[in-house]
Structure I
Amino acid sequence: MDEKTCRFLPAWDPVLRFLHWWNAAAMTAMAATGIIFMVCGPDLPEGTEDALVSIHASVGFLFGAGVLARIIWLFIGTETARWTDMLPISAHHRKVFADTVRFYLRGFRGETPLYLAHNSFAGPVYLGFFVLAAVQVASGSSMLGLPEEIRSKSMAQELHATVFLLLLLYIIAHLVAVFIHEIAEKRGIVSAMIHGKKTFTDDERDSILEAHPLAQKGDFDERKD
C-alpha cells in the first residue's frame, strides 16, 4: 500500500474548543435532569425534586455563561471562530454550501465538500442554536423562585419545554451529521475539536490554500498514513 502524506491544518482555536465541550457537558447534564422531570414529574419525592431543580438551575447558569461567551467569541475570536466563517457570504463559503447540498442529495456519496473550519451549510443551524439556547436560559431563569402551582401553569414553562425538545432534536441531528462527515470526509472532525487540527491530503491542502485565505496563516505539520 502506498503511503499517503496528509497535513494537519489548524482549524479550531483553544477558546472555541473549551467552550464547545463546556456547553456540551452542560447540555448533557440539563438534558438528563430535564428528561427526569418530564418522565417522572409529580411522582418525584419533594426533596428529590428540589435537589434536581437546584442542579438543573445551576447547570443552566453555567450553560448560559458558556453560550454568552461563545456568542462574544463570534465577534472577537479568531477568524475561523467568527460568524463570518459560518454563513455563506463569500464565494468560497457559497461553494461549500452548494457542494454540501449536492453531497446530501447524492445520498452522502461522491465528492465531499472541502472546507477548513465551519461548513457554511451547517452554519445557519449553529446560529439558530444560539438563539434557542438564549431563549432556554431566559425562560428557565424567569421561573426560578416561582411557587410550583404558578410555575406549572406559566407560559414560560411551556416555552421552556418546547425549546428543550427542539434542542434535543438539534443534538441528535448534530451527532448524526458529525458521524456522516467524519466517515465520509476522513478529516478527523471529532479529534480536531480536541487538539484543534484537521487532516487533509496534499491536494486538499492546496485547494484550501487557494480558496481559503485563513488557511494561509496556519502552520502545516506533515504526517504519514
Structure II
Amino acid sequence: MREQRTAAQLLFTPKKSPHSLDKLAIPFVECEHAKIIPGDHLIDFADNKSLLFQTFDIYERRFEFRSWFLCDYVFENYDLVIFDCPPRKTASSINAMACSDFVFMPTCANDFDAEGIYRTIEWFIHFAYNLRLPTAIGGVVFNRINAKNKMSGYELNVKAQIGNMIQSAFQFAEGDAAEAYKTYESRHGLPRILNSFIPKRSGSNSINGSQPDALNGSKRFGNLFVNLATEIYGRIYQ
C-alpha cells in the first residue's frame, strides 16, 4: 500500500500510472507461477472517481482494464486472469467484465437472492449487447448452502426457479430487449447454473470464515472446491 501497488492503480490509464502491470503484480509465496494484485480501501475512492468522470463524459472509464490486460505482456505470461469483484456494479466490476471472457455469478439459494441474480443476468446481457462485448456468463454458482453434501428441497426449488426465470426471459423478451437476448443466445446459449456448490460453515457466514480447517483440515470441503474449480475449468476451456 505504501508503494501504491494495488488494484486502485488499474482504474487509471497505464500512461498516468507510476507502475506498469508487471510491477503491480506480486508473486504468491506458494506458487512462483501465480501473482496477485491486491485490493485495498482506496479502490472505493477510485471507483467513485471513475464513475464521476464517466457521468460527466470527461473520460471513458469502462475500458481501462482492457488497456491493462488485453496486451502482449499478459497473453505471453499468463494463462488465466481472475478478477474477484464486489457484488455490485462498481467501476472496477464493470471494467473487469468489459475485458473478461467469462463472468461467474455467486448467489445464495433463497427467493430474495434468486430475484437479485435474475436482475443481474438481465442487466449483464444488455450491458454486453450495448457495448458489443463477447463476454459470456460462465455460470451461476450457489454459495452458503445449508446442507454439507447436497442441496435441500427448498434450495433445489430456488435453483429451478432461477432456471425457469432465465428461460422465460429469453423466450418472452420483447422490443429492444428481444434483440439483446437473441444476440446473446446465438453466441453463448442460455446462461447455466453450475452443479457444484459451496456450503456455509457452522459459526461462520460462509466457507471463508475463521475455521482453520476450511483450507487444510477438511477433505470434504476441499473436494467441494475441487469440484467447483473443475466445473469452472470445463466451462472456460470447453
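In this comparison of I, II, the computed figure -15000 for helix-only ellipticity at 222 nm (-39500 (n - 2.57) for each DSSP H run of 4 or more, over all residues; to 500) is attributed to II. When relative contact order in percent (Cα under 8 Å, 6 or more apart) is calculated for each of structures I, II, structure I comes out greatest.
Just checking, which of I, II has the largest value of Rg/Rh (Cα atoms, Kirkwood Rh), for residues 136-183 alone? Write out the running numbers ahead of the final one.
Details: I: 1.24; II: 1.13.
Structure I gives the largest value of Rg/Rh (Cα atoms, Kirkwood Rh), for residues 136-183 alone among I, II.
Every number in this text was worked out from the coordinates using simple rules, so none of it is lab data. All values derive from a computational prediction rather than experimental measurement.
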